[in-house]
Structure I
Amino acid sequence: MIKKVEKKEQIPVVIPTLDKIDLAILRLLQENARATVKEIAEKVHLSTTPVHERIKRMEQTGVIKQYATLVDYTKVKKGLMVICYVSLKEHSKNAGLKFIKSINELKEVIECYNISGEFDFMLKVVEENMDSYYDFHVNRLSQIENMGNVQSVFVMGVIKQTHQLIW
């Protein structure tokens, strides 16, 4: 007798096809998200309607995730940037999800990556100064359930920081 194994239905990931004009539009929006459709249209040598349609399509398909204002952290009393490497005690799916939920509630954590190697996660944390980071580390971060080891690396200076993926 042959057993039939049912497979979970997988939702295919659709990767939109981007042509050279789409990439040019993305480049321009990465440089200035406030550029008007008219300004972009002039630079890519199309009329405004097809440029607007292309932008809308890229928004709808998730190529363009959001528009944001990038703030200089040193000018808004967040002069200390810390990279925290975190390992968990337990590595079950449930434990990982609880950790992620806790991290998402910490406003000081501006980026979180699941990484390979000695540590499980890498966090980018901004704080006003060393005293406020100490308070955050001892009273909030280290108190998260299932927290193992935390290694803090203090950023001495930012050499390159970009969000541009299309060049």
Structure II
Amino acid sequence: MSDSSPARPAAPVLDVWCELQCSDCRTALDDLRALRARYGDRLDVRLRHFPLEKHKHAFAAAQAAEEAWEQGRGWEYAEAVLGRVEELERRGEAVLVDVARELGLDAEEVDTALIDGRHILVVDADQAEGKAIGVTGTPTYVIGGERLDGGKSQEGLRERIEEITDRLLAGQDA
């Protein structure tokens, strides 16, 4: 027996170019949580790495987040690290391992991933793609072909993302 029902269209994708040592990205968390709660699996929110040179632990944080994704807890990990940007600045990579341990992740594996660099290519690829589409700061959002810069102000961005998402979802239903 075959299922002849039409395939469900892919959810619209919201790429969030983020840096885990960025206070503006921490501010954006409330909007991201609200979007994820409102749309659930109807919106695919993807964290994309864009570590900035001015933050010396951002590249390591991106690698550690990739390891957390491998362990199934990427969003929780990213949110926890963003909640501790000042501590990350002060204490460095030890915070990344501490956060992993606190979340019940394999902290030794996170530490090893930072040493062996197994996620460097993913982080580099995200950063290169971001640069190619004009990302210069974080957070930057891309949805429906539109790039929205949240680094200067988050004001009105969630509403704009909701408008675009609603339009894309309505187009799927038509």
*Between structures I, II, where is distance in nm of label points 7 Å out along Cα→Cβ at positions 43 and 59 highest?*
II
_With FRET efficiency 1/(1 + (r/R0)^6) of positions 35 and 147 (r between Cβ atoms, R0 = 25 Å, to 0.05) as the yardstick, tell me which of I, II scores highest._
II
*Assign the value 21.7, 71, calculated as Rg and Dmax of the Cα atoms in Å, to the correct structure from I, II.*
I
*From I, II, which structure was distance in nm of label points 7 Å out along Cα→Cβ at positions 99 and 115 = 1.3 calculated on?*
I
_For FRET efficiency 1/(1 + (r/R0)^6) of positions 19 and 123 (r between Cβ atoms, R0 = 35 Å, to 0.05), which structure out of I, II has the highest calculated value?_
II
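Have a look at I, II and say which one yields 26 for relative contact order in percent (Cα under 8 Å, 6 or more apart), as calculated.
Answer by label: I.
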*For helix-only ellipticity at 222 nm (-39500 (n - 2.57) for each DSSP H run of 4 or more, over all residues; to 500), the calculated result is -9500, so let me know which of I, II that is.*
I
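A short reminder: the numbers here are calculations on the coordinates, not readings from a lab. Since the model is a prediction, treat every value here as computed from it, not as a measurement. Cβ atoms are built from the backbone, for glycine too; each structure is taken alone.
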